[in-house]
Structure P
Amino acid sequence: MRDTVIFDFGGVITSSPFEAFNRLERERGLPHDLIRRINATDPDDNAWALFERAEIDAAGFDAKFAEEARVLGHELRGEDVLSLLSGDIRPRMVHALDWLKRGGYHIGCITNNVPAGEGAGMSRTAEKAAKVAEIMARFDHVIESSKVGIRKPDPRIYQMMLDTLGKPAANCVYLDDLGINCKPAAALGIHAIKVTGEAQALDDLADALGVEHGVF
């Protein structure tokens, strides 16, 4: 029986930062998806990877990201991108968390984040950080890459959640907006859902749990 749901945060509980990335690219006259392209280059040791494992600080990220952009022929500072990381909270996803809690489900959160902004959601204001903290308090357990020094898609971070919750993989559902992060979860035996939108995610979650659509 699936009685545990594990969520990514950015792009699942909040809107995807990729939308904000694309807006910045349009405003600066930069190629579409340049930021994602930089992130995908040398994915285990680039500026993003190092910062999400807290192996460099914000200043180091700012400079290293700028170097990586320059290699691709563009000028873009890391600090300009950091301001875009905190997405908008999706109310239906928060309602789903509350429904799951009331129904006796266990819920966890695994988030790749960086030691910048305020709190786990990397918020740029104290007000936003407080709202994110209220959401995080709903989870039975939260794993932040910048605190444990491991980031998705490293299989160890998923196993860490299973061990902490004391749940076998077969009991769990995992939601993430990146396919590369869903694959290791699925390989462990977790039912993985790739999130492309709020309604799609909640419908797929209802199917995975065997409950009616619209209950969330």
Structure Q
Amino acid sequence: MFKRLFGSGEKTPPPVTLAEVRNITVGRTVSLDTLAWNRLGDETKFSLDRDALEITAQGVIEMDGQFVHRFYTDDHVMLQAMSDDAEGRVAYDFTLFTPWTSAYPPGDRERRMWKDRLSEPVFDGAAEELPAYPRFWFSESDLRQPPVTLWESLYDDRTATAPYSRIFEICMLYARDLAGGRELMMALEMQPEDSSGKRGEVTHEIMIGIPLEVGEFRA
């Protein structure tokens, strides 16, 4: 009777609102098979000094009925998955990216130059001490192609009902084939926007990535 009158004292935990992709979400640890990048040998620019990722933030992008789920560590390592549903129940196309460079463009001229570089069929990475990367997106054409624009919503709490930040991104994906497999490169212009709508500083980012098989990671 007293429990009915005053409650049991036990609080119902808030519902989880973020997607779990193969058990991966904020607060989880992802174990990696280091063979995923070690098999690429000395040719690859990809480098990671550990076999576990502590996921502290999670992003989602919706485009053309598909969802990109991104899982981040504090030092900006990113595990990415694609799915056809917001919950990530049936996910595919897994990739792992690590940061290569990050820069603040000093003005509009540098931003235009960056966008021009992202429009070319091959990205000349000499300025960043990288090789040339053929375009992976729109690879069927040798013509200039404007980079893709999208919004990413970021969360750092599994029960959050709204993102703590959104990021406007202008990006292009590249790939080169090595003897031991494929290496990816993503080049982006990013501008964050907080929950009040205030825009932050623009940055230019390059990330080096590798494809992951389902058996090469677990949470």
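Read-outs throughout are calculated quantities, based only on the coordinates presented, and are distinct from any laboratory measurement. What you see is a predicted model; the values in this text were computed from it and never measured.
If volume of the Cα convex hull per residue in Å³ is calculated from each of P, Q, which structure is the one that comes out at 158? Structure Q accounts for this read-out. Taking 26 as the value of relative contact order in percent (Cα under 8 Å, 6 or more apart) derived from one of the structures shown (P, Q), identify that structure. Label of the originating structure: P. I have -13500 for helix-only ellipticity at 222 nm (-39500 (n - 2.57) for each DSSP H run of 4 or more, over all residues; to 500), calculated from one of the structures P, Q. Which structure is it? Going label by label, the one that fits is P. Ranked by volume of the Cα convex hull per residue in Å³, for residues 102-173 alone, structures P, Q are led by Q, which has the greatest value.
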